[in-house]
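Each structure below appears as structure tokens.
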Structure P
Amino acid sequence: MRKKLMPSNSRHRQRRPPRRQRPKPSGKSLLVVCEGTTEKEYVDELAKCIGNPSVQIRFCPERGTPDKIIELARNECREQTANRNPGFDEVWCVFDRDDHEHFLGPIQTAIDRCYFLSVSNPCIELWLLIHHREAPGQLHRDQIKRLLKRFDVGYKKHVRFEAYRAGIENAVRVAHRMDSEAKAEGGKPFMNPSSTFYRLVSSIASRSSSGEFVDGWEWLARYQ
């Protein structure tokens, strides 16, 4: 009687299912450089809400003027190159108009370096405010902050993201409308009131291929 041949170890190994590859993050890789904790906290929580783990955030420990933010972005990109790390799909500089003496110059520098800009005029609190209501018109930043406290009583430069999560679509809609109206009227960019933060929201929720968004954020296509 012939003996049954046992399968060899090599053949047995070949029959094992291939090792699963870890799925790549669906969103873009972004470097976001902010001027303060408010922006940093909001962007951090937004990226978690959207589900994009490829967002790296840096902020100026000292007073973050526009020129310092853009310089920090440049240094971060240089460090990535020096360490032979993959570059970012996009680099974003996030700051307010406030009373910065040097504003237009840094904006042009950022554009020349192909950085993206998220600018709120007069302040980031405008972006937070329009989560809850329509645009208030041209106001000083102190007035904007007082209005915001009607909706977020304990606001003190720290963001309770749960107080804003439900209003993200309203904020994007209002900011997009202000932007569109300013362009239609021939106004200069970043005028009071305005916020291009909505563009950063869209970018965090975008897939690497253009025109597509991560699941649940497809509504952003209406505001491109």
Structure Q
Amino acid sequence: MLNEDLFGRVAIVFVMTVLATSSAVPLLLHFRQDTSASSLAVVTQVASTVFLLLQLLMTISRLPPKGTAQGIEPRVTSVAGTFLILLAMLLTPALESEAVQVMALSLIFIGTASSTFCLYWLGRSFSLMATARRLVTTGPYSIVRHPLYVCEALFVVGMIISHFSVLMVSLGAIQFILQYRRATNEEAVLRKTFPEYDEYARRVPMLLPRFLRVEVPASGQ
């Protein structure tokens, strides 16, 4: 398990370094050349760069694994669920409507900023694969069991709006399915590794906060 974790760490560090560099370069060009990019676009780019750098830092410093999912499916699901929307963005051009881009960038910024907060709270327990390192149940993890995926969903919706097309909607739908499967894979590992997870799962909903859930009253006899 440790050798696999080390190999995975090296691979993820490499990929995240490339992505963080690709995200930071446009920012450097903007500040050096004073390009005409909108303030919202610049702030969103900054948030994305910070998120990628934080992922890089947490991957380097993460705790050793206590349990991990077996088989190829959880690994393929994790990688595809992480990077599919980025591939979709490269395959489809962004819409030229300024109003659409403002709405899309707003969702992308909110999703990225909130994801950064969740990732910071998760800390050294972060893992791209379905792996148990330490059970985090406080902060955003006391509201739903997978707040990082909920926040990332806002980012995905923003990307779908920005690059709206049949292909983008289709790939976005696949992304959501993969992320849900990724969450269930993680839960299987966490239940097996941490006996207290069952009680946590009974107390905290999986994805939708309780205050957003509609309770259906029981019918009287």
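Just so you know, all these numbers are worked out from the coordinates, no wet-lab data involved. On a predicted model such as this, the values are computed, not experimentally measured, just so you know. Cβ atoms are built from the backbone, for glycine too; each structure is taken alone.
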(message) Quick check on the output: -11500 is helix-only ellipticity at 222 nm (-39500 (n - 2.57) for each DSSP H run of 4 or more, over all residues; to 500), derived from one of P, Q. Which one produced it?
(response) P
(message) Between P, Q, which one scores greatest on FRET efficiency 1/(1 + (r/R0)^6) of positions 39 and 143 (r between Cβ atoms, R0 = 35 Å, to 0.05)?
(response) P
(request) For structures P, Q, calculate distance in nm of label points 7 Å out along Cα→Cβ at positions 135 and 167 and state which one comes out highest. (result) Q
(request) Using the calculated result 26 for relative contact order in percent (Cα under 8 Å, 6 or more apart), pick out the matching structure from P, Q. (result) Q
(request) Supply the structure label, taken from P, Q, corresponding to P(r) over Cα pairs in 10 Å bins from 0, in percent with the calculated value 8, 30, 35, 19, 7, 1, 0, 0. (result) Q
